[in-house]
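Read-outs throughout are calculated quantities, based only on the coordinates presented, and are distinct from any laboratory measurement. As the structure is a prediction and not an experimental result, all values here were calculated from the model. Cβ atoms are built from the backbone, for glycine too; each structure is taken alone.
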Structure 1
Amino acid sequence: MPVPSDLGKSVLKGVSRSFYLTIRLLPPKMRQPIALGYLLARASDTIADTAAVPAELREDCLYRFTHALGDQAERVKLQQLLENDFIHYQSNEKEQQLLQRMADVFTWYDQVPSWQRESIDRVLGFICRGQMQDIRHFSIESQSVLSSSKALESYCFHVAGCVGEFWSEIGIQSMYRFSRLEPEELKELGGDYGIGLQLVNILRDIPEDFANGRCYLPVADMNDKQLILDEAERWRARARDYVESGLAYSSSLRSWRCKVATVLPALIARETLDLLEEASWEDLEAGVKVSRKVVRQCLWRALWWD
């Protein structure tokens, strides 16, 4: 059964225009596994974030998701649960479409080479475990903050740092002399890069999480906004260090296409951190986002990145 051609185009573009552009920049050999891995991760993220569904059921579905890749019976059960308990809650039409098309996404997964499936299995395992831990901590156990810096960094690695390692695996397997660095050093930088990008997301979304009764920063009192802002300052500095790992990662790549696609998120993240440095709580509530003009400037710099 051939894979529907729109999965890696219109469906992917619908759930992430920015990442779709990143994938289009990649060399052809890297596009398929990266696009497929992203669609699977986006589906698991949609499951995790469907707040109208009981937390225990979301956790169960994510557990099934990790087994559905290689188990047809679990796959059928998962698709039934999505149809009955998740799809009608999606207000985002594109995310609803993705869940409706999971049978096609799984068919695509079945048809890629075994080494790509192994890499996708590994990264989805990390992501789903991080999502399940998040649901258990905040929703099932009703905790309001993460307990430590170690817990925050572990969460960031599971949902994003592992993606940097996955990207490295795909690049090394797909391209001759992908990077000037040794594989283990490259994977370490990739993991740190992913952690940095996730930290930027967390720091940008502090008021939204606060309104939902949770705080990812390890603070003694999550109701003290000033305490949260003070802790955020410390984590912005750490996020900058991790994003710098992304710049080093990108500079090591031999392919111009890979370099542009990889460095662009780091450049945008750095601009976002600059905005966050000056943002008050009210600014954060209004939403901190780099302008289209700045994104274009970042793209131009990425085109000439060395």
Structure 2
Amino acid sequence: MDQSPLIEIGLPVALAIIMVGIGLSLTRSDFEVQARSPWATIVGLVGQLVLVPLVGIGVALLFDLTPLLALGVVLVAASPGGATSNLITYLARGNVALSIILTAIASVAVILTLPLWFDVGARVIPGAAEFEVSVPLAQTFGLLLGVILIPVVLGMILRARRPALADRIERFVGLVGLVVLVLLIVGIVLGERDRIVDLIVSVGPAVIVLNLALIAVGGLAAWVCRLGRAEQIAIAVEMGIKNTTLTMLIAFTVIGIEEVGLAAAVYSIVMYVTTFGLVYGGRRLMRTAT
């Protein structure tokens, strides 16, 4: 894909705005509450940073994908939860504070873990080594520092000093992310229009299985660790709803191969479809708990 202004400028700016929104939703009390009872946070982070990438590699190996499409599946799994997960957790009656904390911490942690897991995927996926595709640690660290960590901190500072303004700004953040995501998917379809159907047919089943598996693994892990139902919902949502905007930013600007980013584009569509099931299932689960 040609490096259009949308990708070179629009995508990093949009992601930074989304991460400011996450910062706007965080207060010091959120961290204090989780610090007093950290078990749910620990379970969620281990699941997000260890279990989820392992599931992604397993799915990539299970399906007969081209090496680049398989690496795209791994890249999706290695990415953190998205800001949308906080809204979906709220609608599903899950623990919103836990969801926000997991999104924020995982988004910072993947600055280091994402390149490492991608490198593992490139080593174990048959044929991937021939393409010499990698996610350079230094370049990725610098990029994500600018579009994730700094915006989150700025959002938290604004929330602490100007809470009324923070409330007004936060309402528009999700819309910005959704618009950019739609434009990116449209751009991919146009750029690969000659073979888009074949590519989607190739990666679609793997992406669907990945999404459903991550949701199931998240809920099961939380249940096995004896967390409450609200926490089970939050962790299941956090693992299944990914920051595909970040995934495509890495695929297009760091790796520079559109086929690697295709899994993220298809995953974006799939996860918004399964969102309805998450919300319905979460609400039903919480009703049976009362």
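A value of 3.2 for distance in nm of label points 7 Å out along Cα→Cβ at positions 105 and 209, calculated from one of 1, 2, originates in structure 2. Matching task: 34 is the computed value of relative contact order in percent (Cα under 8 Å, 6 or more apart). Pick the structure from 1, 2. So the calculation was done on 2. Determine which structure produced the value 23.1 for mean count of other Cβ atoms within 10 Å over residues 33-40, calculated from the coordinates; the candidates are 1, 2. Going through each structure in turn, the value belongs to 1. Out of 1, 2, choose the structure whose coordinates give P(r) over Cα pairs in 5 Å bins from 0, in percent equal to 1, 6, 13, 17, 20, 18, 13, 7, 3, 1, 0, 0 when calculated. Value 1, 6, 13, 17, 20, 18, 13, 7, 3, 1, 0, 0 for P(r) over Cα pairs in 5 Å bins from 0, in percent corresponds to 2 out of 1, 2. Among candidates 1, 2, the computation of mean count of other Cβ atoms within 10 Å over residues 17-24 that gave 24.6 used structure 2.
One of 1, 2 was used to compute helix-only ellipticity at 222 nm (-39500 (n - 2.57) for each DSSP H run of 4 or more, over all residues; to 500), and the answer was -23000. Which one was it? Source structure: 1. So Rg/Rh (Cα atoms, Kirkwood Rh), for residues 57-120 alone, computed for just one structure, reads 1.09; which one of 1, 2 is that? Only one of 1, 2 returns 1.09 for Rg/Rh (Cα atoms, Kirkwood Rh), for residues 57-120 alone, namely 2.
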